[in-house]
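These are the structures, in structure tokens.
Coordinate-derived values only; no laboratory data. Computed from a predicted model, the values in this text were never measured in an experiment. Cβ atoms are built from the backbone, for glycine too; each structure is taken alone.
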Structure I
Amino acid sequence: MQCTSQTPRTYRVLSPDEREEIMIGVRTNESIRSIAGRLNRNPSVISREIKTNRTEEGRYQCYWAQKRSERRRRNSRRRPRIADGGIRHYLHEKLKEGWSPEQVAGRIRIDLPGKRVSHETIYQYVFKQERSLTQYLQCGRKQRRKRKNKRAKRVMIPDRVGIEQRPPQIEERRECGHWEADTAVSRQSKAALMVLQERALGLTLLGKLQRCAPKEMNEAITERLRRLPPQMRQSITFDNGQENRRHHELRESLGVQTFFCNPYSSWEKGSVENAVGLSRREWPKKTDYALISEQEIAMLEYRLNTRPRKRFGYLTPLEYASRVALSP
């Protein structure tokens, strides 16, 4: 019987061939001193090897002895991915609040001065050491879905202005007051959730729709945006859903420009798509939005606006908006 090692050692640990000789000696009732003499080893090394690496049945087999030795040496090099107890406590607390590992890694420098941890370390800690925390991650898997190719489709939106005509200052987030709009719908009810996301400040506004239809959509948007100063309501970017057919009424009532994504390209308004995804964590698909109260919606809106953002140096949208308002 020949035993082989996947990781050959260059130093004086027992080799697979030596373990095979030990196995043969044990099975022929050879004494430990005799085996040690043939291998030019100390008898205590042979005795310890037989005692440590024998099987549960009490037999010594060179193959399993080699595997046990390799596993023990491999595990001896492993250190806790996050050894600091304070960081671990902060990480568990914030992941359960719905924060992403990247948000935790960025914000911890503000909340716990002197503490540092990378988001990749957090991912490794969660997936390889504390798998119970995976349920709090936004995505169920690490790999992202591939985007589908654009497909031609007749768009039934009158007076539609394509996103390719949107000015560069909107695309580059250099100006406040430009919003993206979307809805979170459910097959369980006619009611839906309206989501508005400001591109430059990252602010999120939510509203309940009794049904996902043009009239209700316009009323919800108008209700939320008319309270803002004119410079904070300059444009809205939609997808091609039929609830957005009467967008021209918003141009008249709020004085905003309206733009539309290309068909099957909702990712072109990725900010609001991300906000809808975050709302799904609170109210998954098949949720009956008719049963959700206005207070619950207001609470979720506050939580979304107090989540740290990487592009703001891990300030929250409310903190960042206040700084922008105070700046000259």
Structure II
Amino acid sequence: MTRGNPFRPSSSRRTLRAPRIGDRIFFVLTLIGALGVVAVLIAVVAALFHGAQPALQQYGFSPVFGRIWNPSDYVYGFVPFILGTLVTSTIALLISVPLSLGAAIFLTQHAPLWLREPVAQVIQLLAAIPSVVYGLWGLIIITPLMAADVNPALASYLGWTGLFGGPTNYGENLLTASIVLSIMTVPTITAFSRDAMEAVPRSQKEAAISLGATHWEVTRRSIVPYARSGIVAGIVLGLGRALGETMAVTMTIGNRNAIPTSLLSPAQSIPSLIATDYFEAITPNEIPALFEMALILLLITLAVNIGARAILARLALGSGVGAE
């Protein structure tokens, strides 16, 4: 019986060395993927800065405070479009967040098992519909309805608030675009909220019920606080889609390059202006001004995400529930 060389690597040692090489290859591949995502972001920002360079050199950031957009006179004011973007996105969230939370609570807490998955699939299917389809639907269905019934009723009963004044026969306005946007953001917020609520430990709900809590109290004090991080993430993603939506807004907002006087006024958002004016620029500095406006939209989106994270961190420190 021969004895092997004790200093020669055994087969077991060689088999242990192979996974380490595989781990290194896997690490390099994942690192390339992560760096590739960062590189794409840097490339996008660099392209925007390069395109906006002539406008930045000549006007700086003064167009951010300008109220008039008149390229033929070399006047570039971003205020009407910033307002249009923020107003439509805010109203869309005011409509979609309650609907989404209600749908998520129903699907996770009250719906029978045989109904949960079909309804969830229908809601998720809404996220797969192209934005141009939403815009066409809003243009054909929502716009005539707003002009014929909703706008006159709002002006009649709530015109004294100043939010629903002006002519009521325009179906393409801020409110119409906001309603279409709200429907588009419902699937995203609902999906994230549902997943977060399903992750709540069953023991937490049962403990609250054993103490005599009602279904409303269980949802408000146990389910929602624990799932808060997922809900906020869904709201932020929904807001991001609303801020950057182009086609649906372009088809329903009215495309008027002026500060809106009410929610029933035709208006314009930053994405819709870029989509409609980029290939119809009449002055040399108009396209650089559009690039600068795209930078402003990027900064708004970044500020929204940072603000949402700050709010979530503050809430987590205050309660210590549902924070990561």
field: Per distance in nm of label points 7 Å out along Cα→Cβ at positions 287 and 311, the highest-valued of structures I, II
entry: II
query: Taking FRET efficiency 1/(1 + (r/R0)^6) of positions 23 and 231 (r between Cβ atoms, R0 = 35 Å, to 0.05) from the coordinates of each of I, II, which one would give 0.00?
result: I
message: Comparing I, II, where is relative contact order in percent (Cα under 8 Å, 6 or more apart) highest?
response: II
field: distance in nm of label points 7 Å out along Cα→Cβ at positions 71 and 223 from the coordinates reads 6.1; which among I, II
entry: I
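Using the calculated result -12500 for helix-only ellipticity at 222 nm (-39500 (n - 2.57) for each DSSP H run of 4 or more, over all residues; to 500), pick out the matching structure from I, II. Let's see the in-between values first.
Details: I: -12500; II: -21500.
Of the structures listed, the value fits I.
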query: Thinking only about Cα Rg over 2.2 N^0.38 Å, which of I, II has the largest value?
result: I
